[in-house]
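Where a number appears in this text, it was derived from the coordinates with a stated rule and is not lab data. Please read all numbers here as calculations on a predicted model, not as lab measurements. Cβ atoms are built from the backbone, for glycine too; each structure is taken alone.
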Structure P
Amino acid sequence: MTAARLPIGCLGAGRMGRGIAVAFAYAGHDVTLIDVKARSAEQFATLQTDALGEVRKTLASLARFGLLTKNDAEAVIARIAVAPAPNMAVALAGAGIVFEGVPEVVDLKREVLARASKCVGSDVIIASTTSTILVDDISGSVENPARFLNVHWLNPAYLIPLVEMSPGAGTDPAVTQRVKALLEGIGKVPVVCAATPGFIVPRIQALAMNEAARMVEEGTASAEDIDKAVRYGFGFRFAVLGLLEFIDWGGGDILYYASRYLEGALGSDRYRAPDVIARNMNDGRIGLRTGSGFLDYTGLDIEAYREQRLAALVDLLRHFGLARQPVLDRE
């Protein structure tokens, strides 16, 4: 599977389907959004107008941001069609891959996936965009589930590079690789994670968001200052350094002792470091200082690596308008 003109089918014409449609149409693919709900002709016409209207507004925004011209936008939207539920079989007849994006209701997803899997060839990949439901909880509804996996896009799907892929117990590894190649072909950054609740990003961000809300509740700081701290401190660093890379950067031992202090001072085991932190310490995998941690730095020019990461942080300073020249005393 390549990124060259592969017809895309999207089950559901809501926000996720529209965002995926923009992402693929922008990259040259024809996309059909398929309504999955029985509607009158008038109701469908309203949905179709709303869907294409939102796509048009999205493309107009991208044009204002300098990512395409008005003429480009017309060419992109011409690649997107909306089909009514009774036309599902016809709309999916030539699809190279199908993305399901209906509401997070297990029975509804199972019903829609079962219906769609009968409309395409047995080798056509089908993916759910669910953000909460485990892949194997719905894979059984798909004919030939070896071609099925979860592909979780982050909103807005047409902008956020990351896409989380979660294959099921029976997913053919070749299918995972084909979807990964397709996503990379349209400029996305796919990652693969096990079939576990919360994938990667939702699981991490749920902890961070709850902790931020808890600090407001406790009066630790104002909502404005907490968000400022996240934007210019937490998020600023992690836009360049991954979380595990950052542990290695400072040293796993620092996290271990900081976690022990916070657990005791705040009286909550939610700050307790997982066992892997202590195991890494015991095995000498502290991070950059020892040449390995969560990541392996064997053979890496550590000074050049640090320089590259610091340069990226300086680029962010410039982006935020915070890079300043030194104050010098001049006569």
Structure Q
Amino acid sequence: MFEFSVIGGKTARDIIGRTRQQIVAEVHDTYLTHHAGDSVNPNSYFLRFPEKPDSRIIALPAYLGGSQDVAGIKWISSFPANIAKGFPRASAALLLNDYETGYPFACLEASQISAARTAASAVLAAEQLTGGRTARRLTIVGAGIIARNILEFFTDQEWSVDEVVIHDRLPEYGEAFAAYARTSLGHRARTEANLTTALTGADVVVLATTAAEPYITEPGTFAAGQVVLNISLRDLGPEIILGARNILDDIGHCMTANTSPHLAEQKYGHRDFIDGTLAEVIRGEVRPDGDQPVVFSPFGLGVLDLAVGMHIYRTARESGEAVAVPDFFGETQRW
């Protein structure tokens, strides 16, 4: 009970790289556990800085029941100015706690975990909402780490994709991502400088940017049947949300913090545009019609971090990749 382990980012990345299909399965089961009410997922807590309005550090506490029975908290920072310095925007740590005693038993570098659970959620939603693993064109808007992880998960889930189209405001990032998609993942990939052209004709669209407010606002931008994975949550204007079938990961969480669905609620004064949750789609209780675009907006649940974190922790312990910290707890007896 008093053992404590540390798992670094390289180990986490290595485990993710060889177990992506298992991670998608963990995320699938976690959505169902959460839907069944066997979880506690409070609102995220945002630490903001008056002199850095674009930066924040977010605390995501959660408890996940089912087969996991674990509590914990992810502490993740987002400092967009890091990108101009040439290193990632986000950094994070995940602390796991034993449910019986409350004692923490592991600390994991969690930017990899956060990216993996986001990617697994996106690819799971694409499969559920398209009814398969096929896309003639997959368009990805944003050429950062989250976008790379999502394409890696599409690849390891054995999707058949004829063409990957990448759009980024900075051409050098788009070209680097397209080269990686071709050489490392085996896709036919290219960049497209014009956003409208990139979106037109795509079966699946992934929005993975750092946008703070909507820039895709023109009604009719997306066609009936297109599946839009609104991963960055703020790219789409209320007009787009109103004209789509909308699936969320958790309605209460997603309708906060000026996400695209939250902005639509504020503008139109109702939530009638929400069709249901991804768990309801998985259970067959909700099936969006193909008469409109389908938008999946995942706020990102702390229970998903726990599920992926536990998967990495167990795998690292079994393979000897976890680093034990002897005597982490200074006192283990009351007297």
Given -10500 for helix-only ellipticity at 222 nm (-39500 (n - 2.57) for each DSSP H run of 4 or more, over all residues; to 500), calculated: source structure among P, Q: Q
Ranking P, Q by mean count of other Cβ atoms within 10 Å over residues 19-26, the structure that comes out highest: P
Identity of the structure behind 0.97 (criterion: Rg/Rh (Cα atoms, Kirkwood Rh), calculated), options P, Q: Q
Mean count of other Cβ atoms within 10 Å over residues 11-18 derived as 23.5 - corresponding label from P, Q: P
For P(r) over Cα pairs in 5 Å bins from 0, in percent, for residues 147-290 alone computed as 2, 8, 12, 15, 18, 16, 14, 10, 4, 1, 0, the structure of P, Q it came from: P
Relative contact order in percent (Cα under 8 Å, 6 or more apart) - structure with the largest value, from P, Q: Q
